[in-house]
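Presented below are the structures under discussion, each in the form of structure tokens.
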Structure 1
């Protein structure tokens, strides 16, 4: 398990180094995850060693949200002072994202010659 965790963290570090070194517009951990994925595709033995560790991390992923909850509780006064603005921004950004996604879907379906009702 320690070897698999070391490999996961090494891939994350490599991703950070590559993206910062070359100024890529991709987050380092995403690049590192792609690197780990490529390594696992290349070696079934490596994939078999990393998979149980990855599954264990995913099983306890909810623990990573605890610091965010503590941060919200720690800044409750700011949340109370700006709560309406934050809620409004959250709702409007969600509605806007859905509307833009629907518009892009309709536009792409027209470009490829299909009716939106056919999809």
Structure 2
């Protein structure tokens, strides 16, 4: 996650609220682990163009990452799997449009989001 962006950190906070089992762990794109992941995947470690979900040796990005998180949360969120029927190019196009306008739509933090003490162990 890019911890300076309201959209990214807001998504992480939403996942934490809905992930009662604590399955997901998070790292900042600006930190050492996030930087290493971006580099290893051939992504620009300065311009964060996507969120990432890494499961085993599979990395999901853009809309695929969001949908995979929703499906793994279960319950009503599994309905998001229906969006997998969208062609990947269309989903990525929509994701990119929102990402390109994220500051205008959702704002930007001047400081990094910090987790509450009760979920701090979920942020690496």
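Only the coordinates and a few stated rules stand behind these numbers; no lab work does. All values reported here derive from a predicted model rather than from experimental measurement. Cβ atoms are built from the backbone, for glycine too; each structure is taken alone.
If helix-only ellipticity at 222 nm (-39500 (n - 2.57) for each DSSP H run of 4 or more, over all residues; to 500) comes out at -28000 when worked out from the coordinates, which of 1, 2 was used?
Numbers: 1: -28000; 2: -12500.
Source structure: 1.
For percent of Cα pairs over 19 Å apart, which structure out of 1, 2 has the highest calculated value? Provide the component values of the computation, followed by the final result.
Working: 1: 71; 2: 49.
Biggest value here belongs to 1.
Taking distance in nm of label points 7 Å out along Cα→Cβ at positions 61 and 101 from the coordinates of each of 1, 2, which one would give 1.7?
1
Taking 16 as the value of relative contact order in percent (Cα under 8 Å, 6 or more apart) derived from one of the structures shown (1, 2), identify that structure.
Working: 1: 16; 2: 35.
The read-out was computed on structure 1.
Thinking of 1, 2, which structure, once Rg and Dmax of the Cα atoms in Å, for residues 21-84 alone is computed, gives back 12.7, 35? The partial results should precede the final answer.
Values: 1: 18.5, 54; 2: 12.7, 35.
The read-out comes from structure 2.
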